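J.: Next up, some structures in structure tokens.
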Structure I
Amino acid sequence: SLDEGVVITPTRSSDEGVKPMDPETIPDVDSLYVELYREGKRLYFGKYKEAKSRQFRVNAGNWRLLAFHGDSTACGFDKPFFFAQEDFTVDGGLKDNGEPNITTVEATARVENVRIAVNFDETVPGSYYDYFVRFSNVDTLESRDPIKYKQILRYKKGETRDAYMMATEQLKIEFMAQLEYGVESSWKVANLGTVAVANNDFLTVNISVKDPRYGILDVDIKRDENIVRKDSEVEILEVWTPQEAPKVVAAGFVDGNHAVVEGDDAGNSAAISVVARGGLANFFLTFNSCNGLDVPIGVPVDLANPSAENAAHIAKLMAAGLEWDDNMLGNRSLTYMKMSAFFKSLNDQNRSIKEEKPLASFVIEVVDEVGKSTTETLVATAYPIEQTLSIPEGRVWSRKIVSPVVNITRGLGKLFRLQVSSDGQNWSDVTGFVKLENNILDYGTLAVEPATTYYYRSIYNNNPDLVSNTVSVTTESPLQVGNPGFEEYHDEIMHVSPLGLIYDYDRTWYLPYNKGDVNPWWAVNSKKTMPDGHTAWTSNWCKNFPCTAYSTDAHSGTKSAMVYTVNVGDANTDGTAVGSNTTGEIWIGRANDSGDHTQDGRSFASRPASLKFWYKYAPYQSETFVVNVVLKDAGGNVIANVTESGLGKQSRWTQYELPIVYDVEDARAASLYISFKSSASGKVQVAKTVEIAGSDQKAHIGSVLRIDDIELTY
């Protein structure tokens with residue numbers, strides 16, 4: 001038979017052997033779990049509360065008692081893991097009185113993970129906006145075991161509880177702090193080292209700040225009562241510590257030079273910005289020269305450390321318009337010196353600059369608390385206003401000047417004014433439209449008088465010493481065409497010798513200029529319908545008849561020009577019109593003896609805005625007449641070409657205005673061409689009688705156009 005025995009298991013938890021714990025973190029003994037094992041097989045598992053009053057019958061032999069509370073893999077605050085293990089032997093057998101032998105086992109559960117505490121002294125919250133200590137088990141970062149991924153702990157600002165983690169040979173400790181409130185990018189990290197910790201160790205980290213301007217910490221790391229590591233000076237990561245010299249940014253300077261331009265107050269904006277992460281110790285300002293303002297010359301003035309010794313120098317700098325941060329000393333973030341008012345005063349003292357002029361030269365030296373420094377040498381230079389007025393000849397019309405422009409190299413656009421003079425001595429401002437784009441001032445369209453000389457210039461800041469070149473222009477004369485009322489006409493006789501007949505005859509035709517005029521304005525195509533040789537089987541008017549003439553039906557005066565469509569031909573009779581239809585035309589230019597154009601237009605040095613004329617029109621059926629205006633420049637290039645071909649019947653004298661639209665607005669005109677045609681595509685009425693040159697005449701005639709009182713408007 002087997003020997004038997006009874007085991008009684010009183011168990012307790014204790015903080016013996018470690019630094020005193022918060023009593024609330026020590027669990028009640030009844031909450032511990034107990035297990036009985038023999039040869040790796042568990043006989044019992046349950047809470048001690050239930051097991052303590054029981055007796056267990058077991059076989060004699062070697063046994064193991066386990067007792068525990070908490071999670072052995074826990075990582076966090078107030079999470080101690082208590083554990084006890086006791087090996088014992090059950091003898092078995094009976095006592096002398098026959099009762100079974102009783103084996104009593106006692107075990108003490110102690111903390112079996114690592115206990116951690118962090119102490120921040122009062123220097124830490126006084127130096128940083130936010131902070132914490134980060135503990136990480138290096139083994140867990142390299143392990144694929146998901147349980148071990150829990151082993152990262154953050155001991156944050158304001159935390160006072162103990163924390164617990166698993167033991168490790170590599171516990172990495174880091175201090176993290178935020179330098180600027182609300183700026184995530186200002187979080188920085190300091191590596192405090194790696195230590196080995198075992199179960200039941202109590203690790204204490206004490207942190208204080210030696211001097212935030214130096215970015216250096218005092219750190220004590222203790223395990224139980226033994227100092228694991230003591231660093232009186234632990235330097236923080238390079239991006240945190242003042243490894244770099246102070247940074248100086250000169251806003252409003254280009255390549256170290258600030259450009260001063262008269263009147264440009266906005267352009268005076270300038271400032272010196274400084275960031276000294278090591279804490280700003282000195283801000284030395286030394287003027288080597290200054291033209292027009294009373295500042296200390298050759299004397300380094302420490303703006304960060306005002307004192308009785310430099311008070312007079314500082315007073316001069318302030319009077320000159322310099323402003324700076326009152327809290328420069330020790331500043332680790334952004335600090336500044338403003339120079340806008342200084343440069344405005346410098347600008348005001350240096351007006352009417354005609355050539356480049358050095359105004360000031362100064363040196364800024366910034367030193368931080370650890371002795372690192374940055375030096376910037378800066379200058380200010382006054383530059384003259386540069387302005388060039390341009391008015392191309394082609395933009396000068398009769399009653400307008402189009403887009404005079406001022407090219408600006410320097411200066412504030414709103415301070416430029418265009419001025420005009422009639423004598424080049426007395427000037428007045430030109431008011432109206434102005435546009436600034438790409439450093440070019442465009443003054444739009446200016447109203448002027450015809451045939452008048454004007455002088456223009458640009459003035460800056462109402463300063464008569466700052467003016468541009470003077471441009472003299474003469475506007476175009478408001479020219480008109482010759483013989484505009486068509487009062488100048490003369491008759492000519494064409495002697496006709498028909499073929500195969502015994503008699504000749506004379507045909508009268510009409511030219512729109514005085515007899516003997518060697519340079520007439522107008523030409524006509526009458527000879528197109530006046531052949532010299534023809535057969536005459538019937539009336540000669542159907543064989544030879546001019547297609548232009550004058551009329552005594554006039555808008556004003558005694559004559560008007562008259563063009564009409566005519567049909568002539570050898571086969572025509574009094575009652576038939578089987579020849580060719582020819583539209584009558586009058587134009588500015590020349591014609592040959594066949595009625596063809598040999599010259600279109602004549603010299604004309606002005607650009608009218610429109611053509612006005614009076615007309616009467618008796619169309620054949622629904623025909624319309626055609627008027628065409630063309631202007632060309634000196635190179636023969638067309639600058640305007642307008643046509644009207646939609647005007648129909650009008651039995652009373654009517655005025656029409658044809659606007660002249662220019663495709664090119666900056667080229668002067670050299671020639672003008674105007675043409676009137678009786679129709680676009682003419683047909684005729686057989687044996688029609690019309691008034692021609694004051695008498696009724698018969699011919700095969702179609703549409704009839706009378707024109708009078710031509711006027712060019714400007």
Structure II
Amino acid sequence: MIFSFIYAANVEALRNELWEELVSLSTDARVVGKAWAVLGDFNQVLHPNEHSALDGFTVDRATRDFRQSILNSELADLNFRGSTYTWWNKRRVNPVAKKLDRVLVNDLWLEIFPTAMAFFGAPDFSDHSSCGIALSPSVQRQKKAFKFYNYLLGNPDFIAVICSEWFSLNFVGSDMFRVSKKLKALKKNIRDFSRENYSGLEKRVKEAHQHLLDRQVATLESPTPSNAHLELLAQQNWEVLAEAEERLFRQRSRVTWLKEGDMNTAYFHRIMKSRNSMNVIHFLEDEIGNRIESPQAIHAHCVDYFEGLLSGAQSQPMFVQEDITSLLDFSCSMSQRSQLDSCFSSEEIKEAFLSLPKNKTCGPDGFTPEFFTSCWTVVGGEVTAAVKEFFSSEKLLKQWNATNLVLIPKITNASRTTDFRPISCLNTLYKVISKLLAKRLKSVLPSVISHSQSAFLLGRLLSENVLLATEIVQGYNMPNVSPRGMLKVDLRKDFDSVRWDFVISVLKGLNMPDKFVGWISECLTTPCFYVSVNGVEGGFFKSSRGLRQGDPISPYLFVLVMEVFSKLLQSRNKTELFTAGMSQIESAAIANYGFPIGSFPIRYLGLPLTCRKLRISEYSPLVEKLSKQFTTWSVRTLSFAGRLQLISSVIMGSVNFWSSTFILPKGCIRQIESLCSRFL
């Protein structure tokens with residue numbers, strides 16, 4: 001383990017010399033192959049949000065040089081908790097705070113200390129925050145829940161094992177119950193098969209590769225048929241194990257942009273370690289700032305928060321069915337009603353399984369979509385019958401609708417439950433049902449949803465809304481413009497606060513058939529939740545409201561809710577009013593309604609919205625986003641083809657989203673090209 005302590009100069013030229021030394025040290029024999037941490041006062045921020053005066057901050061050459069040195073040194077920020085800023089200027093007038101202190105680590109550090117954490121505390125007598133590193137913070141451990149790993153599907157004997165066990169099992173009950181019991185019984189056989197063939201996978205891959213090298217040397221020294229055959233067997237054994245290792249790390253890293261090409265096992269391994277480090281919760285703060293540190297207390301606090309958010313007594317509805325129906329100017333036709341509640345065919349169900357996204361986190365039962373599609377000849381018949389049983393009975397087995405709430409930090413320094421985004425990990429069997437319903441609901445939404453809404457609807461683009469809004473606000477900065485006003489509304493906990501009875505009332509208001517409404521109601525009202533904290537599941541509770549992020553049908557139900565909301569806007573929460581061309585009397589009269597007066601520029605659908613031509617500085621969020629992505633990716637662990645595909649898939653996706661609305665200035669394009677060329 002190597003520690004390098006930094007005390008950077010205030011002069012940019014001297015800091016650049018230090019950056020060059022840092023890059024040189026990263027390839028030094030004393031550091032290569034060892035866990036390396038670089039920490040101290042760098043006297044330089046890395047991103048705009050590390051400077052308290054965001055409005056006056058620009059990404060200058062010094063910032064770019066610092067970023068490039070970190071990229072070239074193959075270092076990354078160690079996950080941290082505590083103060084966002086680590087220094088301030090101690091001035092009563094115009095105080096400024098910055099993050100000048102940090103801990104940078106290399107790949108091997110993350111591999112050896114995957115849960116390591118930096119802590120920034122109070123400065124005490126210094127003007128910089130204190131910093132400490134915990135190599136192995138206390139993290140609650142327990143027996144891991146079952147999770148199917150897709151690398152098993154590459155073993156030619158796996159399907160035979162599943163077939164033998166599946167058809168030997170016999171349970172009494174409904175189709176859904178029998179499928180659930182069979183899947184549960186399969187878990188032991190799958191665990192045993194994995195332990196027998198793939199335990200210590202990384203070690204097996206290294207041993208198989210060394211054995212292959214030995215056989216190759218033996219063949220070259222004595223090219224006999226026997227040695228050639230042994231080399232071929234060694235080659236096949238290594239390829240099977242190496243492919244399994246890559247699929248394992250790919251699944252754990254959840255990298256979705258890389259579809260084909262050479263193996264990038266080291267890259268997947270690094271991403272997996274980095275993800276694990278970022279997602280570990282070492283402590284939390286409650287509503288009044290008290291620190292919660294014990295694993296059991298952290299888990300209980302998270303469970304209490306999300307149970308309070310998603311369950312509890314509901315107030316009396318402030319609406320009646322007639323009011324909602326009168327707001328909606330659409331009613332399903334007879335042909336649409338017939339199409340919505342018609343029976344689902346076996347082909348539709350199979351297609352739903354095949355179309356589920358791959359390499360995603362599984363639900364509480366632990367089975368991935370890849371398991372069902374690869375073993376379809378064995379399990380397909382009974383699984384199809386079980387799905388059909390739901391649509392005929394309108395009753396859903398509670399095990400199918402169980403949900404794991406996985407907490408993903410929304411910010412780097414997440415310390416409160418509100419800093420985490422709860423993602424619902426659903427069982428594959430439920431997701432198929434939800435996807436089938438979503439496909440049918442989606443077919444009628446274009447006739448229901450106003451053209452002002454474009455999210456989740458085929459043939460509509462979010463960029464069109466940004467273009468329209470950009471046209472609307474033109475002239476707001478002109479003194480002699482005609483009187484005009486615009487209201488900006490933002491929602492807090494939008495998915496989590498949706499009332500189920502309101503959703504059902506909207507569906508009924510659209511004259512959708514009772515059977516179809518019943519299917520959706522059963523999916524909405526029967527989920528139960530476990531909260532996963534540091535890989536530990538617990539806190540079983542039932543919900544009484546909310547749509548789940550990760551449920552295929554949730555976005556379409558939310559769009560319906562927003563259609564009614566947009567026609568009956570009453571909330572002032574997180575709402576701003578923009579005006580132009582009004583007299584003081586008119587502005588004062590509007591202010592009496594209680595809406596805060598906003599000013600441009602603002603963010604709208606992830607893009608800047610302003611009443612004039614964008615300045616180069618207003619394109620900085622795009623460049624910053626790309627720069628952050630580059631600094632979290634490792635060049636050495638990713639092949640050239642992988643780096644090229646990463647740029648084409650991820651980077652260009654962000655660039656295209658911006659360029660579909662704005663003409664990117666040459667200066668912005670040059671910065672993006674520079675980032676890409678350095679990464680390559």
Structure III
Amino acid sequence: MNIQDLTINGVYDKTSILDTFSINGDLYGVGISPKTNSVVAVYALNSSYNNRWEDGILKYIRNIQGNDYLHEQNVALLNAASNQTTIHVFEKSFGEYTYKGIFISNGDPVIEKDQFNNSETYCFSLEPVSKEVIPKAIKNPQIDNTDDKMKLLSVYRTDRDLVISTSKGERYCRLSNAKFLNIDELEKKCDQLIGSNVISTAKWGYGDHYFFGEIEEDTEINISSNPPNENSTTRPQEVPKSNQQPFPYDERIVRRIIGPPGTGKTTTLMNLVNDRLNEGLKPSEIAFVSFSNEAANVAKSRIEKDLPEYNKRDFTHFRTLHSLSVVLGCSGGKKFMDSKHMKNFDRTIETKEVWREMDVAETVTWRDEHFCLTLKSLANSRKLSIDEVFADACEIETETSNQAQISRSFEFNNWQIPPSNPLELAKEWLRLYEEYKNINNLMDFDDMIAAMMNPNFDKSKMRFKLFIVDEAQDNSDALWDFAKLVIAESRESIVAGDDNQAIMEQFGASPKAFLDLDVDEEESLETSYRLPISGKEALDEGPGARLAPREFKLATFAKKGSIITSLITMFDGKERASSLNLHSLTKTVENLSIDGNWLIMAPTNRSVDHISSIFQKYKISHFRKNEPITLKNETKVSRNIRVQTIHTSKGAEAENVAIVLMSKGDNLMYYRNGIHSDRLAYVAESRHSNRLYRVG
């Protein structure tokens with residue numbers, strides 16, 4: 001479809017709009033179309049902010065503050081007036097987009113005070129070229145809210161949001177909004193309205209399908225007379241798990257799947273999910289959990305690709321083991337100790353921004369780091385004392401988690417420093433930490449898992465008809481205790497992983513627990529669909545030879561592949577070989593004649609950041625640890641180039657892979673750390689499907 005084919009008040013879906021205007025990514029609020037030199041603006045009445053019509057003018061509201069993506073959108077609208085950029089406007093309702101034609105921006109936006117989130121917003125005045133789109137009568141926004149009506153299915157907290165699952169998907173309320181919203185009262189109200197038809201209202205963020213700030217019962221609709229939409233992908237609400245009877249012993253089965261690199265472990269698991277859905281299981285009766293957000297996100301993305309008849313929001317139990325404990329109701333009325341509470345307790349705690357999904361700003365979260373938090377987590381993961389793990393914690397120090405932070409915390413916060421060694425000082429820090437949590441009725445991730453082990457916890461909530469644990473080799477002993485409880489209550493359980501890829505053992509993972517789990521059946525996947533011939537040979541002769549034997553073959557279509565450690569240059573008519581370095585790797589990545597995507601890995605975050613800075617100097621756009629790093633005139637990363645640590649690359653693959661070792665820390669982790677180095681190398685050297693470049 002071409003732009004000229006759009007008709008006033010014609011209804012279109014999001015995909016056709018993205019294709020027509022050549023907009024990359026999703027369409028939240030404003031889409032920028034460099035190809036057509038135009039801007040696409042989407043508004044919804046009676047939902048986000050206070051979009052409204054006044055005297056034939058559309059008052060279009062935009063948040064002033066936000067991430068880089070929101071800033072780009074605002075700049076595009078600000079420039080539209082001065083540069084006479086065409087603005088195409090759509091009105092969104094019930095997931096459909098009604099074309100309102102071309103609008104003209106009248107002057108500069110007015111800054112308004114947002115009464116709901118105590119922030120300032122831009123109010124753009126957009127005048128339609130076609131007067132027929134101006135509403136003849138504006139309905140009362142307090143009444144015309146059918147777009148926000150839904151049935152409330154469940155409510156729970158994550159480390160970042162209060163989440164309500166509804167018949168129209170999930171709605172989110174950021175816990176950081178507690179400064180102007182009573183989150184506890186909102187959660188209590190939601191809990192009381194479970195099973196009822198409600199009206200939720202978005203007050204900030206990207207749109208009415210994402211954030212909410214208020215909720216009330218919809219008294220106009222009788223619940224019993226509100227059958228589900230035949231075309232909806234949301235399935236009817238099931239009987240609460242607390243009413244579900246235990247599964248008979250002879251129906252329960254536990255299987256272990258060992259999947260060497262590239263053998264299609266995720267595909268095998270998702271095929272199993274598809275089979276069970278076809279047999280009649282409901283999405284809520286399936287749990288797919290993993291150690292990391294990355295693996296859970298991969299599973300969700302596969303749902304969209306392989307199971308288009310479902311919405312990934314239907315699969316509420318596809319998440320990490322930690323967050324599953326939250327969904328199952330482990331909080332007991334306590335609040336999660338988020339970054340705000342962490343800073344209130346100790347102002348020296350480092351907060352690091354983390355992109356959980358590549359190029360998805362909505363998945364940005366913040367990770368709190370401090371040596372004592374690492375120490376506590378390691379002790380809990382291994383079910384050992386602080387004394388027993390202190391030396392190990394010192395060996396895995398980073399810039400944001402190191403022993404020097406202990407005394408710094410006491411000095412900066414003016415705490416009384418007892419005359420003691422670092423170990424005793426760390427114990428005192430942890431005592432103050434537990435005291436702060438108790439006084440403020442807070443809990444952290446470790447507390448969540450501990451709460452699930454309480455004998456009085458309602459274990460019927462843990463009953464699933466299919467329970468899958470991916471990345472099983474990376475779970476700690478403490479997480480395995482929780483997983484075993486769920487396995488004992490579930491009908492069919494699958495644990496999948498590869499102990500040769502257990503690169504998190506230093507951080508508390510227990511690959512031994514994965515192998516020692518009592519199972520009824522075991523399956524080893526035997527064909528790698530990723531590795532080239534040269535890569536398999538190098539893996540078998542290198543780190544694979546020092547790890548547990550794994551017999552697997554290559555697919556018949558496997559490429560020959562190549563491993564590149566040097567460059568051949570001509571000097572005085574003679575060939576000369578020189579070692580591959582970061583500069584020559586950068587020039588190679590810059591070379592557009594080399595086909596395929598790129599994955600550049602290093603053992604340490606410092607090296608990853610350095611590689612990223614070099615790429616920026618050479619004007620190579622890329623993703624650094626999932627965050628898009630664009631060029632000056634780009635709105636999106638133009639090439640699929642990822643730069644990240646090896647630890648975050650497990651499960652990733654690319655046609656071109658580079659392993660960069662450029663510091664003592666890199667070489668220590670990769671070569672001189674015993675079995676941990678062998679496993680790290682095994683993971684790194686099995687990501688490529690064609691070419692592997694080695695630097696250092």
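We did not get these values from a lab; they are worked out from the coordinates using the rules stated. Everything numeric in this text was worked out from a predicted model, so none of it was measured.
J.: Any idea which of I, II, III comes out highest on Rg/Rh (Cα atoms, Kirkwood Rh), for residues 197-476 alone?
T.: That would be structure I.
J.: Separate question: Out of I, II, III, which structure matches 7 when relative contact order in percent (Cα under 8 Å, 6 or more apart) is calculated?
T.: I
J.: Same structure again: Looking at structures I, II, III, which one was helix-only ellipticity at 222 nm (-39500 (n - 2.57) for each DSSP H run of 4 or more, over all residues; to 500) calculated from, given that it came out as -1000?
T.: Answer for the origin of the read-out: I.
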